[in-house]
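Dropping the structures in below, format is structure tokens.
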Structure P
Amino acid sequence: MAQLRQLRQQIRSVQSTAKITRAQEMIATSRIVKAQQAMEASKPYAEQIVQALSALVSHHVGIDHPLLNEQPEDRRSAVLVITSDRGFAGGYNANVIREAEALMARLREQGREPVPYVVGNKGITWYRFRDREMVETWNGFSDRPTFPKAEQIGRRLAEDFLKTDENGGVGEIHVVYTEFVSMLTQQVQVRRLLPLEVVERDEAEARADVLPAYEFEPSAGAALDLLLPNYIESRIFHMLLQSAASEHAARRRAMKSATDNANELIGVYTRQMNQVRQAAITQEISEIVGGADALADSGGE
């Protein structure tokens, strides 16, 4: 009976866990729709500002701007790591941190000094636990990012990029985030945000994709001063939205798997409980039959 009581307690405990994981799964399912809508809504602006910036640089060859220039004398490289504030998301955070660490190892091999900027409590906790220095941290908005937060991150990164190493600056900026592909697929991406990379195209590609000839007033340089900060902030905002949608999708998948495992475990415990109960009933029947046979034998004598 003690074993039967223990199995019943285990079933109740797993059932309680299954209720929690099921609730988390439903919450993540409801939030991922809003996250996807916000992500899709940010695409047109991001695409247009990229197109305008590309047109400006393409039609004004030789234009000079600090955010466009390589800084070989600055050996520090900023690595913006975007993680989540909450757990229950499977390998979401572990994958991002693993890719960020691999990027930092490659930068060290190139003779650069990587310095982390971390978004999300999970990443902040991971680096603090290992006594790793972080230049700046942000948290409290990983599942619902806002543009003011992206603006805050972008301005800090741009300011540090314009500084020298002696003043705590960086020579390049990389971002490690999770791209939302579908409900089942999320991929960790590494992007170099600054300095901007100019991609050379052959003549056929240039003719196939002709950039519009914008008129910039008062000058292309002044327009670039305004466009580049907005470009950086919009890119970071879009990456935050991608990460938020990926976080909800990963949490939904992890919680669904946990619920399925809990239900399977309940089935195992239930079968074990039925076996123990059946064994106890069989033993009681055997004892009754044995007692009846003993009484019959003693009466016959």
Structure Q
Amino acid sequence: MAGSFRLGTRGSPLALVQAGMVRDALIAAHGWEDVEIVVIRTTGDRVQDRALAEIGGKALWTKELDRALLAGEVDACVHSMKDVETIRPPEIAIAAMLERADVRDRLIGADSIADLRHNAVVGTSSPRRAAQLGRLRPDVKTVLFRGNVDTRLGKLAVGDVDATLLAAAGLGRLGRHDTGVAVPFDQMLPAPAQGAVGIETLVDGPARALVAAIDHAPTHRAVAAERALLAALAADCHSPVAALAINEGEQVYLRAQLLTERGDEVVEGALRGGDEVGAALAHDLLARAPAAVRRLFAG
């Protein structure tokens, strides 16, 4: 299959770096000479002036890639796993995940959340980050901030906002390891699947086994638990939810947090377990959640 394996990806700088990581892993695993990277432009890349929840949610990052995969135009697709819907087409499988990177958020524009000026304006497209900021700093205003990393940093540089928050994993993969400061988990638990790169193939066909050769099983197990939590919550792009699973042998320790839009109400919890832990924690959180939180979840 040397020279003929085709990887579909979005065309942003970060997406291309991640596709390159997958290409290199496949070449190393199979001794191939090359893997072709096929750039597919998504609706999420084209529409930058509205929140994802207003124009179709996470499917805006995946539907064009799904179409290319189902049509046989590519053999596999590379995704940032936090951008992949929990309910996927039955013909498509998550065949592998690369080893997870730093899962924390990084604050850019201030030395800490406490150091943000009074009534600061923070740019973010994430309901989770907006809610967590509102919980910590009710005076802070959040505004919609979309675009790739350079676009967002450019808006910050010209003073459109006082600060922004970006995933440490993405910054690191772009060589910006020293940009901003890491936010501790006790202040901001990350998004489910943050820092993980996934590769999808058709359920049937030779590509699935070829891609499975580069799977990092501990990452796959942890991210699967976080995605199971999301599925049981029936969470969508409007739902402020944070989660992090840590591997402990054959089990995972899963922490999660559900919030209202401004973070004025919250429910938190943690469970340790196997494949069932995501759904079990979701049910526990919903049972204890204030009504204002519960209305944002479970459909």
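For which of the structures P, Q does the calculation of mean count of other Cβ atoms within 10 Å over residues 107-114 return 16.8?
Matching structure: Q.
Among the shown structures P, Q, from which was the value -22500 of helix-only ellipticity at 222 nm (-39500 (n - 2.57) for each DSSP H run of 4 or more, over all residues; to 500) calculated? Walk me through the intermediate numbers first.
Values: P: -22500; Q: -9500.
Source structure: P.
Quick check: 0.30 is what I get for FRET efficiency 1/(1 + (r/R0)^6) of positions 179 and 251 (r between Cβ atoms, R0 = 30 Å, to 0.05), calculated from one of P, Q. Which structure matches?
Q
Comparing structures P, Q by relative contact order in percent (Cα under 8 Å, 6 or more apart), which one has the largest value?
Result for relative contact order in percent (Cα under 8 Å, 6 or more apart) over P, Q: largest is P.
Looking just at Cα Rg over 2.2 N^0.38 Å, which of the labels P, Q belongs to the structure with the highest value?
Ranking P, Q on Cα Rg over 2.2 N^0.38 Å, first place is P.
19.5 is what came out when mean count of other Cβ atoms within 10 Å over residues 19-26 was calculated for one structure; which of P, Q is it?
It must be structure Q, since only it matches.
Since every read-out is calculated from the coordinates, none of them should be taken as a lab result. Computed from a predicted structure; not experimentally measured. Cβ atoms are built from the backbone, for glycine too; each structure is taken alone.
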